Structure I
Amino acid sequence: MSTTQSLGARLLRRKPVDTLIAESGAAEEGTGQGHLRRSIGLGQLSAIGIGATVGTGIFFVLSTSVPEAGPAVVLSFVLAAVTAGLTALCYAEMASAIPVSGSSYSYAYATMGEVVAFGVGVCLLMEYGVSASAIAVSWGQYLNQFFDLAFGFTLPAAVTAPPGDGGYVNLPAVVLVALCVVLLVRGVSESAKVNAVMVAIKLAILVLFVVVGLTGFSSGNLTPFMPLGMAGVQVAASSIFFSFIGLDAVSTAGEEVRNPRRTMPLAIVISLVVVTLLYVAVAITAVGAQPWEQFEGQEAGLAQILQNVTGQSWPAIVFALGAIVSIFSITLVVIYGQTRILYAMGRDGMLPERFARLSPRTGTPVWNTWVVGAAVALLAAFFPLKLLADMTSLGTLVAFTVVSIGVIVLRRTRPDLERGFKVPLYPVVPLASVGFCIYLITGLHRDTFIAFGVSLAVAVLVYFGYSVKHSRLAQPQADVTKV
């Protein structure tokens, strides 16, 4: 390590954009050992974004968010979508300027310094790992709904719910994570193709829900529209914001996308439009088809609404089966995103070198996949859904805030950098994105901040105990001033 740098200089050293791009193999489309393989096109990347987003919350979050906002949960989805939309434009510019793995971790490293980047990396790991766990928790709910409707039996609560939710361990969640890990270990190309098929199934069943659910729509269920006031709308929007995590997942694939400067911004925008339209349509249908007081504690809620509306079991059976497939897709993509963030941090020396190793056969970080799978399975098996969802929202909002600030910083420090997309109405859009993110952060619950504080405390120990000494920018020849 260079001995001439002060601690402050080491904490704020930035990684040159040119170095980030060169390491990714972007300039030479490298496919040899040490580079992730560029095998993903626009359709598959859009499917990754939609797959990680649609369903992340919509399949189960209404049971926790509607009791907080009432029918006005529709406004909560709109508020979250506006925040995500502003941030998506910032992501599109950053992804087109720095088309590498690591998402907002890599963007922060290039614009705001090492210690900020490490903190963002921890937020991303929490965002992806915890959200994958939250999603996996709900898989058992829909599995039981399907078994009950189709075969007349359910798995016992003791092995389908974590402590705090009426059980001891969530074994279906563990099985789901294991299946996703096995598929990801086989390679990203195979995973992307399977995901694209599952996304098509997901979109079809959500359209089915809207079409069938609207037959039971009653305007009386929308009155009173905002029983808990605007404060309830804010709290619900804060909780469901993790439902937009897929926009970040697109940018984690930066080194595996063909023509990334064009493909990534398009995929982000396509994902946002599809997601927003579906979320709002499903939310309106759900609160119109069922009194808002009935949502609290309702498991596999969308399937139950279809059964109540039609008085028949077949729509609910089809929906529950589709949800089982869809939640598999979401979990797959979110675990994929976390492994790529670990890969970027390992390559930078923020984590042990083993996290940066790729399989010679598949060109994927197999070690990362097993580590992430084990961590996600443990969380999903033993922690309740509500805490997991809120922690994911906080990690997502922090990461989104950093990306929006990064756009402003990079415009000032590297105005000459090639950008395949530029944020319109600059700097209004990134500043508005930061403002909306902070507003939603203030609506999260106290326990979420406690858990977040513990996570950051662990991050501080890791950074000062390992990362600051092993950072690749700690080498004397590293240029830590150029951005």
Structure II
Amino acid sequence: MPPKFGTSGLRGLVTELTVACVTRYVHAFALSCPIGKGLYIGHDLRASSPDLADVVGHAAANAGLTVTCCEAVPTPALAHAAMADGAAAIMVTGSHIPADRNGLKFYTPAGEITKAEEALIQNALGQKSTADAVGSVTNATDVQARYAARYQAAFDKALGGLHLGLYEQSAVGRDSLADLLRSLGAKVTSLGRSDVFVPIDTEAVPADLRDQLRDWAQGHGLDAIVSTDADGDRPLLTDEGGTVVPGDILGQITAETLGADTVVTPISSNSGVAQSGRFAHVLRTAIGSPHVIAGMQASTGAVVGYEANGGFLLGFTAQGPTGDLPPLMTRDAVLPILAVLAQSAKTGVKASVAQQPARFTAADRLQDVDVDAAVAFIDQLRQSATEREAFLASLDSTCAEVDETDGLRMTLQNGLVVHLRLSGNAPELRLYVEAPSKDDAYEVLTTLLPILAGTILSQVTRFSL
């Protein structure tokens, strides 16, 4: 099965990301999209990433581009530097997916590629480079420092007095994030550093990690624990008890703290953002940052965007506690972490979360699913009310409304929301649940996930007969 290209760029098994495959996509990007003053290249800490970054660099230079190699840096740091310098960028990362997979994220000088630019790249695949000469290759060592300076100016000493745990695992920005938090006044305790790649999905934090975070928080007397996914564009933040704060709640608090009047967020995000009455406009989109960006570009004023994974996009010049915060049109993990911690410094993260509308989300996924079986099952639910009621029978309520903006989102008579969606870049079926209480959300999630797994398995068996 060849690598997939779409919402999160190019993704696939490392064995599928051959020199020929990567070169085709780099050349197509160079031929079809604005490149500006050259191409910046960064990578995460997967074992396969440095070699893939070398392939990208050679392909870009052979396409005549001026190449700047930035080595191991977070995605938003790479994008921040490239956009500031009027250059394009490619980040080598598979984000939260396992180490046997990897990928490329593409950025023009304006930010993450749009859906229209995705189509341009697809149409340019296979075209030959028209470069007359090989481009130059240089190295940059200040990318992370420039990114940190952005937040030091806006949040100087705003974290004074806080004792934070930093769950380091294998995140590419782990050392720089520790330095930044300390520069803003926090005491930082390192937790869980790993030399082996650890895939962290901030939308689906497993139970054993949740238990570990609670043990760390209570054992060290922490005010919060912070972390990110592998490439630093999705945040993970706990309250003082070690309970994970969902990414969309981080988004809601951050949007309000920054004074946004328009919020753009996918259909999978917590609906409390609209119920709060704190924003003039709330626009719901299909899932994926390109859809969020498109919605932000169609909006005016103080607009922000975020996803259920917590990745936050800033579309206007906001004010931090100590200075300006310029726009950054790419998913970012650091901004929601700092904004929520600064806002909660006196009362605690738990109190800030409690001020949000009483809507709670939980999410998990089935991995390595049979995609055909999953598609067939979702189609059955989409087409048949009887099939929907059978699937939801354990919830003691019936489906009142169906939304097909992205996947299948079912709103029940009792206010529960059950949302199924196939991943666009991995063989995964995601299950999102929204409920009036945290306990209800997780109870529904743990009830439906094994039912879903068994149903998909029966579909596979049916197909094989």
Structure III
Amino acid sequence: MFRSALAATLLIATPAAAQQLTADETAKVDTIVADALKSSGAPSASVAIVRDGKIVFARAYGDQGPGMKATSPAAKYQIASISKQFTAAAILLLEDAGKLSLDDKVSKWVPDITDADQITIRQLLSHTAGIQDYWPQDYDFAAMSKPVTPQQILDRWAKKPLDFRPGTAWQYSNTGYVVAGMIIEKASGMKLLDYLKAKIFKPLGIDAIDQDIAVGKGFPQGNHRFALGPVRAARPAAPGWLWAAGELAMSASDLAKWDIARIDRKILSPEDWQTQETPVLLADGSNTRYGLGVSLGGRDGVRTVEHGGEAVGFLSDNFVIPKKRFAVVALVNADFGGAQDAITGGITDLLLPAAPPPSRPMTLDEYRDSLASLVFGQLRAGTLDREKLTEDANYYFTAQATEDYHTSLAPLGDPVSFTALGKPRLRGGFVNRNYSIAFANGQKLIAITYAEPGMNGKFEQFLIQPRD
């Protein structure tokens, strides 16, 4: 899949005020990316770095696929959920224009969903509305092979009972962002993408397009992988599935232009940027560490703003430290392996060295952990008990997928450890638990699982990927 680790290069000329990368730093960035692609199996990556508020580096690596004449840093990758911060920004702009309020009840705009009179627009954007997520899986399920409209998504998922009372819990919800997109169109009188182009992309010189058309000739090929099997071309989801929850495709440099707008407090007012970057609190005062379309953290006492994205065949990460005037964008054409996080983390550690974050204590559900270990053993042995899987998980584990899992995992032998990562968390009505798996030969894997609640809940997802 590789043409060359340095298949394409574009170093951006910047004013003298921006400290450009040294030759040594550039070489180390190349190594970080090459190592991430090699360990994950992702075919390509596109990377942009912002330093001193300017783009100082943009480079593409590897093989972007048969649709590309040559690997290019200008290629538009699907950025998926990173798009959520643009949806949230559109709401903030409409509030400034007096068209709506973050504290409007959803019933004012989209009345035909469950408890619309109890949910605010702010809760939609902060994932605290309680609306069930329509895509918690890390794979495309059967319905995604057919086109969908926003209203059809709402009819199927947003009319179910809420997962919790609005404002009392945090649960990632793509469905909530579909509702937000519908509100934008009603309040603005424009199509969502047209509004974003007029108010954000054109002023910033960003060439963003609908990810549904970023397919085929001239665009990177998305890729899947079943466990440690061969990298396989991914079939894109049918049109409509990401929309306001993840509708955009753009280059790494274009996304970096948005990061610079965040750093410089342009396009949005400083007050709006602050609103987006302020963590939303739950009714009991708990900190969600999430603002409006962005995840919020800290590094050496300074706030970080980040969001990842996952489309069918693509992963992305956008990491910004506004006060440091620093950002890293990493886009990969693979929906496995985590190369994008290894790249942004590695580059940040290189250019802004910091002490590693303290480890978090883990709470273990021993029975579910043992059941996960059992299913992993079945995947290795090729004896998968399908009674332990939901209908969607059985759809995912085709004969080809099951064979790839078996043939790639069996040679590793028995694992020396199978350890839970972090705490179980709710998403889309399922419980997410992840596991680190190590073998005597040094191979490390991660299992990303979703299961129905309860002791005997069936697995909705059981994905195995390499782990650095």
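Of note:
- Structure with the greatest value (metric distance in nm of label points 7 Å out along Cα→Cβ at positions 213 and 229, set I, II, III): III
- With relative contact order in percent (Cα under 8 Å, 6 or more apart) derived as 13, matching label from I, II, III: II
- Which entry (I, II, III) yields the derived value 1.4 for distance in nm of label points 7 Å out along Cα→Cβ at positions 285 and 309: II
- Here helix-only ellipticity at 222 nm (-39500 (n - 2.57) for each DSSP H run of 4 or more, over all residues; to 500) was derived from just one of the structures I, II, III, and that gives -8000; the source is III.
Only the coordinates and a few stated rules stand behind these numbers; no lab work does. In this text, all values refer to a predicted model and were calculated from it rather than measured experimentally. Cβ atoms are built from the backbone, for glycine too; each structure is taken alone.
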